[in-house]
1. Assuming 1.17 is Cα Rg over 2.2 N^0.38 Å, for residues 186-417 alone as calculated from a single structure, say which of 1, 2 it is.
2. Looking at mean count of other Cβ atoms within 10 Å over residues 234-241, point out which structure of 1, 2 has the largest value.
3. Of the structures labelled 1, 2, which one yields 85, 64, 44 when Cα extents along the principal axes in Å is computed from its coordinates?
Structure 1
């Protein structure tokens, strides 16, 4: 054999070996166009770093780290850099419970009283509708989200899970019958994880480490600020300010730190579930549909499964979860039928950045793929006109903020050729649904049942869609409060302007009609409500890791003072009659303020301490 022939054969073997290795390797270089586009998005949104993992339909894995982990040191991120994944952590709560269900230790329909009698919670419907384990995982307990004092808790010494329930037990109060509405609550997964602890005799974190992290090959994932996290993590920023490590009190709900190399293993677990023996395919499928609620019984196929969002988007149905902490956002989504999925985490609170990146990744992964649309036949005999009218959202996440949402979370139900449309009055959003029978409507792009009509035990007929329970209401119920608030705001501005004019007249020693209190009482009402508004703005803007009792006190005592002043003003004006237009203006304004005071009290805002 000639030397040239030997060289050609040698090169052929090398090429064949390289091709074989390339076809079996789980890691590939990501498309440079995608990398450049993500870099642009980060720069435009003042975000220094992103951690990304993807699995394509051909089985190829990608991990990508872009940017610097720290602005000061300019240390670059890599596929092992730890980011905070926030509420994606909840996925492991459902995985652990389902593992114990498979072992016969637990059942999803077990009442939680049977397992955690020592955990305080209130459920007025406990006898007929107890809080069950499935409700903890599907956010259908009816509980509020965590109270601000629970969010603000930041003890660097890890708090035992049982002790975390002592901080503010009132947040675990069912506001409606468990299972009748979905409302996101970080308390539920925490209690579910405690049930895992009690049933296994291990700490929750140890159980997850041994049962999931290690078998999946998630080598650096941790619930704590480990030494590795301190050495190799992305610094989190909010408005350019470096954020301290948040020691989440409900660790099962949002404390995990993980790298792209960790998260690509989790993606593979869900996408290629038949290749593993940790959990059955039936259990994983159970996570991807609504469970144990009237929403599930109504046939709804989108919204929230067991620690999983079920999200129809542009004809595709994505499964997974998103997350957020102070200074960090993340998203984890996949489509098992197509064998695709992604994970992304960034080290800022830029919603625009995470939205643009996930939009880009979804488009990249679904390019040239055909959406797996569920076949359906639209029922043209359904009288969609009968549903036309108005609606209000009645499943608020935070009852303490519902006094605002009550006015804003309203819309119209319109009959259209496609079926019906839900139209947001304030934002103009439009969601279309096609009827397949009298009580079920599908998303036309995916064929998934995305809107159902059901009976709520408290308020009668409701509509359930992806995120909300909607109560049909009247035109007056929607626009009456909005008009009332508009008139009250105009009257408030008039009184403030009038007060300035009167002060000028007083300084110029001019005659002023009306007594001192006729002018002073409405102004005092405005000032007292101003204390509440100032406190409320502070609560919304302040870092919730700061237990700011001052702004919480402004809200609590401002609302009490406003209510008392409104009552005193109405009584004073009714008994002290004057014959001038200032008197009648102040009387009407005081009645309007009293109405607002009663409303705030009825909504639980008056005297409420946010911290």
Structure 2
């Protein structure tokens, strides 16, 4: 069986070997067993059910939550010569009936369907007919974290997928997700009735992603500085509000970027068109709320930027994980400040969630703040949160520009005293004015210029005090009050610090602009080809774009950048040499081989 799986991997998908747990998962599911697969975005989850579906008798049913994702997966499979189709609302009745009949006759190997349609009587009747006819090879439940009622991607129809093992007990099921936290993992097992399934937990390290967090100073200028290293590259810029999404997209357009807005308030046709352009055109920057992202099967996203703080480390990991799915170098960049903390805490307080959920969300936010302010390797902090050990990575801003630490006990005492003496009713900006001795109208009106703490912080600049206050919040010594517009208050752990019974090590504040670590020497970029090979690579990209437009599919469905780069480097002279290049299966070799060789020959003459 292993040889057959390997031959399919090579002949259809064009790869020489499995990665990580892929082979073990394929063998496990092929043997008729259930599996829960937790694998990072870009880790190769799709192959874990596509190859077993091809090897097992019958039709594999793939439950997918998004129409765009179904289309791209099916387009990619068809390019590789696999009989695949989808059933969703974009099809008219005639086309849907044709696909249903093809499935009944066993002419398909993979059929993609949304959970809503799968649960209809009509589709369940179709499954019964397939089972008694060609047979059901497996059920694959993609984006399985949608079953979690605590997650922002919750889809209630996923809860009813538990009927599959009841109705088809002998058909293996494989649930897949890139969401890693323990609570969601256990919820998936319980709600999908996968308690007996083998759990495959891959490393969640994405070593090709460079993580950078900067102090929010002038966020637009900082973002531009970062984007300068990503001209003509595809990326996502996340914002908290719809208004900010639209304003940022318009501003980026004026700055010369091909930027598009995306949020739930836009008309459905506009969202669909913008997503289509992001998937199929080169170098689009999508400015979006969290409404955009799940199921985006685009491997060449080179960066993900956050102009606002996400709500948790899980959300941050999931959103940044949309960069660099092709394994090429990518960047995750974020800017945040005290106001972000106050906004997220207000969001938690104003939600209608029960108290236990609010407490959990507050804990998750605190973990994210600790990540932002950590003076040690960001990758280590990130992976430790998910229970995975890691060595320092050498590919994050902290590793590349290690911060200097100082004994911040006295500074913390000054800040805590300022909050205490002003009645714990004011936000960070007011406290900093007190510490710096600024006689603003507000300071004078409240008589805070008469306090003993007025002006005690003149020895440090404003941006340093902002950093100190953020670090005190991240350390749990202060908190932004949810009911008083972000007023900073002392927590019970502040007492030992105020009394001098506990010291605090803080990081020196440095106004590091984003671009300083965006393209640091030693970090290969996707364009790192010998100069003489770049014209051929660009010609191959132009050819690929023409093919994609002809067929109305995303460019990466034709061939990935990595495959084009290998062709430009190796310059194969015949189909035998071309066949050895990763990413070129038999079907693509037959379809495109002659054209690719002609382009290579034109640049090799």
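1. Numbers: 1: 1.17; 2: 1.08.
Comparing all candidates, it corresponds to 1.
2. Greatest value across 1, 2: structure 2.
3. Working: 1: 121, 64, 50; 2: 85, 64, 44.
Computing Cα extents along the principal axes in Å on every structure in 1, 2 gives 85, 64, 44 only for 2.
A short reminder: the numbers here are calculations on the coordinates, not readings from a lab. All values derive from a computational prediction rather than experimental measurement. Cβ atoms are built from the backbone, for glycine too; each structure is taken alone.
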